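Any read-out appearing in this document is the output of simple, stated calculations on the displayed coordinates, not a laboratory observation. As the structure is a prediction and not an experimental result, all values here were calculated from the model. Cβ atoms are built from the backbone, for glycine too; each structure is taken alone.
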Structure P
Amino acid sequence: MSKWPKELQTPLCDYMNEAQAEALLSLVKKQGDQKDALKAQMVGIDADGVRVVAYTMHGEERLVIPFKPSLTHYEEARERLLALATQ
């Protein structure tokens, strides 16, 4: 993954974890194949994908959900994340 600076990642992670928690959980269940996830936490993002932790009754699973195709601009990230959650 091509790393984005923390100052770009943190506001989007905070937004998804706080304001879009249900969409993030849906993303993990649908795109991360974690059907039994109870909670999800976004821990990073860059042009290639989003890094999340899925919490289940059996523990936690760290996942990378790729963007296909990769993002070309940071500004695309929020829209693409929400689109992935509804696919």
Structure Q
Amino acid sequence: MITLEDCVDMSGLTDEEILSVEEAEHLPPMEACARGHQLAESPKGCRLMMKYLLDSIERAEGSNDLKHAEELHRDYEQFAASHHYI
């Protein structure tokens, strides 16, 4: 049986990237892993993933969770640097 951890590992995404997809598209974690992986495979999908991450950053900043916002900023920068469609 495949676990959530297996799915996260296979997706090539960080936990925060998957959580951003989960929150934006109202998906359970396993489906968010698959959807995030799918998004990362196209230019349009990468742009949408970047929007989801920015939305997560805004939520963290809005709730004054600056530590989490900093982590999300790093994920945003890492995603942009590691995906050739951006």
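With respect to distance in nm of label points 7 Å out along Cα→Cβ at positions 23 and 55, the largest value across structures P, Q is given by P.
For mean count of other Cβ atoms within 10 Å over residues 7-14, the calculated result is 17.0, so let me know which of P, Q that is. All intermediate terms of the calculation are to be shown ahead of the outcome.
Details: P: 14.0; Q: 17.0.
It was calculated from structure Q.
Here distance in nm of label points 7 Å out along Cα→Cβ at positions 15 and 47 was derived from just one of the structures P, Q, and that gives 3.2; the source is Q. Source structure of the calculated read-out (helix-only ellipticity at 222 nm (-39500 (n - 2.57) for each DSSP H run of 4 or more, over all residues; to 500), -12000) within P, Q: P.
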